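Next come the structures, one after another.
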Structure 1
Amino acid sequence: MLEPIDAALRDEVARFDPTLPVEEASTPPSSWYVSGAIWELERRAVLGRAWQPVASLHELVEPGAYASGCSVGEPWVVLRDDEGELRAFANACRHKGREVVRGQGRAESLVCGYHAWSYDLRGRLRSAPRMAGIRGFDREALSLPSLPVRAWGPWAWIATDPQAPALAPRVAELDAMLARTGWDRLRLHSRVSWTLACNWKVYVDNYLDGGYHVPHMHPSLDAQIDMASYRIELFEEFSVQTAAPVAAADPRTAVDPTQRIGGGAIYAWLYPNFMINRYGPCMDTNLVIPLGPDRCRVDYEFWFEEGEGEAARAFVEQSIEQAALTQREDIEICESVQRGLGSRHYDHGRYAPRVEHGEHHFHRRLAQDLRRAVGLTGADQ
């Protein structure tokens, strides 16, 4: 349990009942989307324990290759050591706490730019200039703390909590599903980020509404996928939405769905904040980075089988623009929802049972972690 727990916070967590079926359940109260106390609880009990994809394995091939960043307030660095092993560390110098490295690159050692303390590729302190005369200086104890790191798919994943549950069992079924699509043929093309004025869960909810909003808010995407074929499948730690391409051309889009969507779209969500959109010869991913109760950042990656040649470049450009169009539409939706959640006249809603059970699944899984964190009984429900 996380201490101390305020009684009012416990009461707010308890307002969502994860035992109710989707036909009877109400959505979480708006406080879950606007409260700083709920945000802090999520930061520690949910996001701080989650595995996150932090770098492409294609960028970490050579010894000394590294990438760094910050996940929910925890700076990290992931690298390939001199024997080819993938490692991750807390990226805070043991002297004054400055990030040891920034960005990505390749180095024979990790040298802090503040006072030049340096660490080898296994995180061990190797040099601490001008520390002569200090007493009780234990170099071994001043190594960079290791973080759990695993390779899955084309990414290096880390967890900032050493007690985080193992990654492999969570993704085993999803891995088999994506392997059948030949996703090992994909190569990273580019990245882009958007910052949204909404709670991170608003973005996830929108993604998981079973295509409910697609005909109303995404005309170009609606013109590419057959909504009558839309299906949702729930698993313990993830859910999958699938849709077939439309059978005929639609004047609402210039995109050829048989080329872009191919045999069908797979929209996979991995608890709590990662999405994989696999279709045709490409893949987009969305990592939702919470920045506070009413702000988040969405990091997009674009992966393609082919990127060379005029036809391939035209397809890549068209596909990225379609993703950007959909994202701009989603930003408008999510920021408007966030404003509505702040209304004194809104508290909670109801689910559309035939389409929003993926969203309900997310809320039940989230409630499990929050209830456990505040010591409510039935946290495993």
Structure 2
Amino acid sequence: METFYRIALNKTEGLGKSAIKQLLSVAGSATNVFEFPESWQSRLRNRKRFNVSITLTDKIKRLVDRELDLMAKNHVQLCHYLDLGYPHRLKRCNDAPVSFYYRGNGDFNRMRMLAVVGTRNATTYGTRSLTKILNDLKDNNICTVSGLAYGIDTVAHEESLNLGIPTFAVLGNGLHMVYPASNKPLADRIVENGGTLISEFDFDTGPDRMNFPARNRIIAGMADAVLVAESGLKGGSIITAHIANSYNRDVFAIPGTIFDDMHAGCHELIRKNIAAVVTSGNDIVEMMNWDSDSAQRAVQTQLFPELTEDEAFIYRFIQTGKKTIDEISEYCTDFTPSKLAGLLLGMELKGVLFALPGKSYSTEG
């Protein structure tokens, strides 16, 4: 029933992402928003902001029932902001979606996530360069994220599959279709091989031009770093690079010839110090400190059976870099302060977490 109410909130006209997140932080669940308004209304800050009626109308019920029916028929699930499995990298972005639909693997918190973007008109040089870099990275426990578009996106997904690298495709339309249609077999291969199709749009949403900037922010937000493989001065890949930079993500670009405008976007990102030059996967490993030592990965694999589900959730977040107690509290919205304090203490005693000066924590002592 919680899923029903979560979709209902998304379909309530006049409620934006930030308003819904504020409601959920006060009410605790979408069910409470609709069923027990008296439990949270008095604690809501800036009540004037919520001048819309949060009511489960017959229209909303019909829309939600239809959406749930389509989800079941298409083997689609909903990942919500309150879920423990919500992408922790994306959750740190102010404009993260409240929820998104997905088909395939629901593990969105892999160890290393690399977004790959670029032109729809990929050249032989761009294709070969990207293929080389992904081949260099295949033994480094990475997952790729791209947009399933023509050109570089398609190369990124196809080469990831060929190399045994899990890959996520973020769509600019609903999951009722694949755009472009020619990539439908590729989309099926992604799911069949442990990857995922993702969309924040309802099932009937077509691939409208205005959807793609929103799609690009999810690509950037889900990743540790963004690789611009080939691009002119304008286009979605350049927008994604700037979004990633605003999220404090690392941005990399492959250089090309100065005689081809198709590489001008990469050169401009490099010139403005938005992107670092990379000519091999090893460059990315070095700059991201992605140690490819298999022994270290084996130790990491053995660590998680010692942790509870809640502890593993916290560990994955702190593993991305030193975190203050305020950052951890903001991320772990499902835990009360006392529960979070107990979990952190327990992880310290297990030797997997270290308290640092300034009320900070790290996975490295």
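General observations
- For the structures shown (1, 2), distance in nm of label points 7 Å out along Cα→Cβ at positions 97 and 217 is largest in 1.
- Top of 1, 2 by Kirkwood radius over Cα pairs in Å, for residues 153-224 alone, largest first: 1
- Structure from which 34, 28, 19 was derived, semi-axes √(5λ) of the Cα gyration tensor in Å, options 1, 2: 2
- In this comparison of 1, 2, the computed figure 13 for relative contact order in percent (Cα under 8 Å, 6 or more apart) is attributed to 2.
- With helix-only ellipticity at 222 nm (-39500 (n - 2.57) for each DSSP H run of 4 or more, over all residues; to 500) derived as -8000, matching label from 1, 2: 1
Any read-out appearing in this document is the output of simple, stated calculations on the displayed coordinates, not a laboratory observation. Because the structure is predicted, anything quoted here is derived from the model rather than measured. Cβ atoms are built from the backbone, for glycine too; each structure is taken alone.
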